[in-house]
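Several structures are given next for inspection.
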Structure I
Amino acid sequence: MTDSTAGIPTEFHEAASALGIAFDPGDLERLSRYLELLYEANQRMNLTAVRDRDEAWSRHILDSLSLVPVLASVEPASVIDIGSGGGLPGIPLAIVTPSARFVLLEATGKKAAFLQEVVEQLGLDNVRIVSSRAEEAAAHGSAHRGSFDLVTARAVGPLPVLLELTIPFARVGGIVAAIKGERAGAEVVAAEAAMMTLRCEVVDQQRTSTGTILLVQKNGSTPRAYPRRSGEPKRRPLGCEDTPPRGRDVH
């Protein structure tokens, strides 16, 4: 792989260093190549609204890598990125954390195909792409349900919706790490009923230079009724309406 790091903004290097991130040989080249692939594909499909490449290093790469300290703390063997879209935060995290196994979940077929192309181009042997809706992939009986040490999500939706789509993937005691914005605190308050239903709790809120990270711990097995059928979590967020009975507990 050729050296393509010359165009990386100085501000990115400084911010990454402040996060305590030490890049291994080849990491920056892969991150740079990933952005090239992202913008090439963005001409064919909607993957990012950020047009400036320098801004993308902050808005996309640094924002994704803000979860690196979380991975260092949790030390997950298995990670699933929900609604991966163009691969954020999953691809940057997989590049700098080769010791963990990543599943990138993306429902849109052409986006999942792009992610598979990125995995092959960058030689990311620790990444597997799954094209499915979260409601289906985490349903009762799915191999993905209750299987992951860490679940990541970025720009998935309001917290009550996000939790229903992510918590079922985590093992009991596992963590959901959600990248949110400045209103994260208000979202936590709005999600209190959802957290009670899904048996989880926010254990930390971390402000970063690009947003707010919410860490949510799964304290008990997810009731069988959740996640509800495709589209229902967004149409009727938990805590905002009468929800189905909990049913028998399963991971």
Structure II
Amino acid sequence: MVFTPTTEHDHPDRRFPVAFDTPAVDPLVALALVAGSTDRIELGTSVLVLANRNPVVVAKSWASLDLLAPGRVLAGIGTGWQENEFRALGAGDRFHRRGSATAEFIDILRTCWNDPSRGFTGEFYSFGPLHFEPRPATGIPILLAGSSARGLHRVATHGDGFHGTNLSPAAASEAIAQIERYAETHGRQSGPRLFTTLCELDLRDQIGPEQDYGGIHLVGSPEQVAERILAFTDAGSLT
């Protein structure tokens, strides 16, 4: 889980951990700083919009981060939703097909990390054989966000796991079960998948159901927060 501390009066609708006008640094730059100051915690993005970027450059940035924090890097990826952002980055032609572009760019990441010498030919991006170093020693898990049917299907076909946002434990459990059904259809049911969620952490005195924000965050007393963490843990424990 990703915990974002907040105060009682910040972001009362609880739909997004920061306001859109909040200054934000590039996540991979920030995580490089964290990598140099930590030894054990996992470092992940929540989430990086891949389809509006150069996938080879992104592959290089994540591989470089993995060199600083071997085996601790998680690639949290989303499809995005702001057309003007795509246009500002010179990727406006991909916006309405961003799901397909995201799937293709994930294949490019894995090509760069595993066997760049074969190059890549795709609909949105192509390149010849590359010398690509450093490469992740143990691989970088790719966690995909998105709660639509198409998004969950993409997790099953292209992801190593699922990163949920604004999901209650019950909704997370339902999404995970759907992912597993899709994965079975595509013959990807074997092997472990990672399931994470984005949560705000807001410790306060005991709260009632009307202050629970639909169960999507860790809000309340330490005991209530611990209960919610266990509920999220159970949501990812399928039988």
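Every number here is computed from the coordinates shown, using simple stated rules; none is lab data. These numbers were taken from a predicted model, which means no experiment stands behind them. Cβ atoms are built from the backbone, for glycine too; each structure is taken alone.
Quick notes on this one:
- Computed 1.7 for distance in nm of label points 7 Å out along Cα→Cβ at positions 207 and 223 - originating structure among I, II: II
- Entry that produces 54 once percent of Cα pairs over 23 Å apart is calculated, selected from I, II: II
- Parent structure of the calculated result 2.1, given that distance in nm of label points 7 Å out along Cα→Cβ at positions 31 and 215 is the read-out and I, II the choices: I
- Which of I, II leads on relative contact order in percent (Cα under 8 Å, 6 or more apart), largest value: II
- Answer label among I, II for the case where distance in nm of label points 7 Å out along Cα→Cβ at positions 47 and 111, calculated from the coordinates, equals 1.2: I
- Computed -9000 for helix-only ellipticity at 222 nm (-39500 (n - 2.57) for each DSSP H run of 4 or more, over all residues; to 500) - originating structure among I, II: I
- Parent structure of the calculated result 1.4, given that distance in nm of label points 7 Å out along Cα→Cβ at positions 39 and 87 is the read-out and I, II the choices: I
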